[in-house]
1. Assign the value -14500, calculated as helix-only ellipticity at 222 nm (-39500 (n - 2.57) for each DSSP H run of 4 or more, over all residues; to 500), to the correct structure from P, Q.
2. Comparing volume of the Cα convex hull per residue in Å³ across P, Q, which structure shows the greatest value?
Structure P
Amino acid sequence: MSDVQSIETTTEKRVEKVLATAAADALIERLRQKHGPVLFHQSGGCCDGSSPMCYPQDDFIVGDRDVQLGVIAGAPFYMSPSQYEYWKHTQLIIDVVEGRGGMFSLDNSEGMRFLTRSRLFTDEEIAQLQKDGRF
């Protein structure tokens, strides 16, 4: 699977800020079946490192200034504004690897954990994000 993905629109391709691998999609669906609607918040690095944390939508209060990067497998994906400033030049690719998830993340007991991979946007993608008012 290519790390680069975009969605066709009527005249241009939409640059996605966050994507998920097929393995991540499958784990998200499994968690949704167990817990109902879920969301992600990219951890800022305190207790659980800098990992994507998955929560039941009703159990997590998104901050007023948190930035929604997109939606993966039906789950909204957020991060803090200060972290977004640091990461805004990159596309996040959410994957899964063997191991235990963050202490409060729903993937904790699944034997798999979410992992953030990233790649720098191209100059063309940054220009498109700026044009769309999403950079």
Structure Q
Amino acid sequence: CIIDDDKIYTFGIKKIIKNHIPENQVLIFENGRQALDALIEKADKNVHLPDVILLDIDMPEMNGWEFLTNFEKIRKKIDQEVQVYVISSRIDKTKNELYKVEWDDQVSDFIRKPVEAEQLVELMEIG
């Protein structure tokens, strides 16, 4: 699952995933609100959620931090592990360490854009 408002970025990421792991279904949402609504609907119907979420921070309507806060409520209701990777151009070493402390229980890792294809494939295979 990709949650990012940059259509060019999401197109590229989806293409990389499909080229390397063609059996993966890729859901794309332009903001946290769209993603949250869709994931709540899936959880309510006991439909399997994505194993991996690639989450941007700066988005309109509902940003990545707001999404994480609300997604935690869904996690408590489901019996499934979901790996969330925050992927943002605004991540740096100092902030990364601060974010890890604050969001450690909800985020698997913080990754700076642009993400390399090999790293992306590795993340998807882990999930």
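Computed from the coordinates by the stated procedures, all read-outs in this text should not be read as laboratory data. Owing to the predicted nature of the structure, the values given are computational and were not obtained by experimental measurement.
1. On the way: P: -6500; Q: -14500.
Computing helix-only ellipticity at 222 nm (-39500 (n - 2.57) for each DSSP H run of 4 or more, over all residues; to 500) on every structure in P, Q gives -14500 only for Q.
2. Details: P: 117; Q: 98.
Across P, Q, volume of the Cα convex hull per residue in Å³ peaks for P.
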